[in-house]
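Have a look at these structures, which come just after this line.
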Structure 1
Amino acid sequence: MSNLFSTFDPSTSFNLSLNWVSTFIGLLFLPMMYWLIPSRMFFLWMMIMETLHKEFKTLLNSSTKGSTLIFISLFSVIMFNNFLGLFPYIFTSSSHMAFTLTLALPLWLSFMIFGWINNTTHMLAHLVPQGTPSILMPFMVCIETISNAIRPGTLAIRLAANMIAGHLLMTLLGNTGSSLSMIMLNVLIITQFLLLLLESAVAIIQSYVFAVLSTLYSSEVN
């Protein structure tokens, strides 16, 4: 490695960017769901989906059937990618802005276009919070517009930065292993194991946060 960040380089092996194929490895876990006799994993996954469906339905306040499906799918895709990145020699695509912005930007753009075309008055009302003094109204419009415009960026950066931070910490600690004594090496292995558990939790939390924030942004449009 030329530097520490080369672990996130998409073209590290054979000078090809085939590492992006790891984005679709999550699809290999899906055929198990469609077996004739449902497995325990199937029931567990269905429980998670039902819980998410109820959660997103309350946030959306929408009577449209199937409106939660896109956000459940979004959660699944990001979670699979985050988890797969924890395995050795598998490229973490969710640590790249190319992946996170590809998810955040089209979603936000579609919400904005739909909102401004169908609910223009409602969208304009959102720019000035209720009870704002008339002197502060121009400033509030500027602040609200900026905060709205940076939403896809904050969504993308939050996910990518959290994935990078955990992986970098594990890489840094792992690189010190060769120069440690036997006692310290045991301590390092325990620390790395605990960090791996933490990263597994972060993988779920970040995908949930991304999906929930996308749901909240869409609920503001209606």
Structure 2
Amino acid sequence: MKVNEIFFSIQGESGSIGLPTIFVRFTGCNLRCTYCDTKYSYFEGEPDTPEGVMDKVRSYGIKRVCLTGGEPLIQPREEMQQLLDLLGEDGYEVSIETDGSIDISRFRLHDKQRFILDMKVPSSAMSDKMNFENLKRIVPERDEIKFVVGNREDYEWSKDLIRQYNLDPGLGYQLIFSPIYGELTYQQLVEWLLEDRIDARFQVQLHKIVWDPNQRGV
């Protein structure tokens, strides 16, 4: 496996927002979203092993890890599964940020491990790359489904998916809506969600408020 960076910060997104988290950012991505803010992870990185990653993770003394990228699930499957197994054996809470294009059923999760499925909207120019079967593989009350939207078209596309796949929060589905940074105001997205009575979590990228939006390793 190839690792871009490992760092300790607060979680800026997802249901763990604001909590201290160890981030393992993997190198490489199979998509090229127009609004990507981690393009440096496309190619930069060094080879490592699941055991080597675990040694670095353990050094921070916190039991919460986010596997991200790039796209973490394009790493060799056997090595990624081994890392998930090691994290599971040590009792870590783990979130796996994946871009919606990779079959998540290829991986076996342990207790306290979950997927954050980031479905790419039309303005990303990658919505046609989505593996929509993942919306049937999601485990309600465990996994999260995120929509990062930049305009009304993105928002309506996201609502259509929620209806089409019956992603009803009443059935345990955890939905997150977040604006593309600098493209859509917080107020506009909140007003749309409230107007349509969408039972979803509104989210900002907290790390971009705490630190400079372009700062790495936070």
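Only the coordinates and a few stated rules stand behind these numbers; no lab work does. A quick note: this is a predicted structure, and the numbers were derived from the prediction, not measured. Cβ atoms are built from the backbone, for glycine too; each structure is taken alone.
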Label whose coordinates, when relative contact order in percent (Cα under 8 Å, 6 or more apart) is calculated, return 29 (choices 1, 2): 1
Which of 1, 2 yields -0.31, -0.81 [log10 I(q)/I(0) by the Debye sum over Cα atoms at q = 0.07, 0.12 Å⁻¹, calculated]: 1
Structure (1, 2) behind the derived value -7000 of helix-only ellipticity at 222 nm (-39500 (n - 2.57) for each DSSP H run of 4 or more, over all residues; to 500): 2
Test item: mean count of other Cβ atoms within 10 Å over residues 19-26 calculated as 15.9, pick one of 1, 2: 1
At a computed 3.2 (distance in nm of label points 7 Å out along Cα→Cβ at positions 83 and 115), which of 1, 2: 1
Origin of the derived value 15.2 (mean count of other Cβ atoms within 10 Å over residues 75-82; candidates 1, 2): 2
At a computed 16.9 (mean count of other Cβ atoms within 10 Å over residues 67-74), which of 1, 2: 1
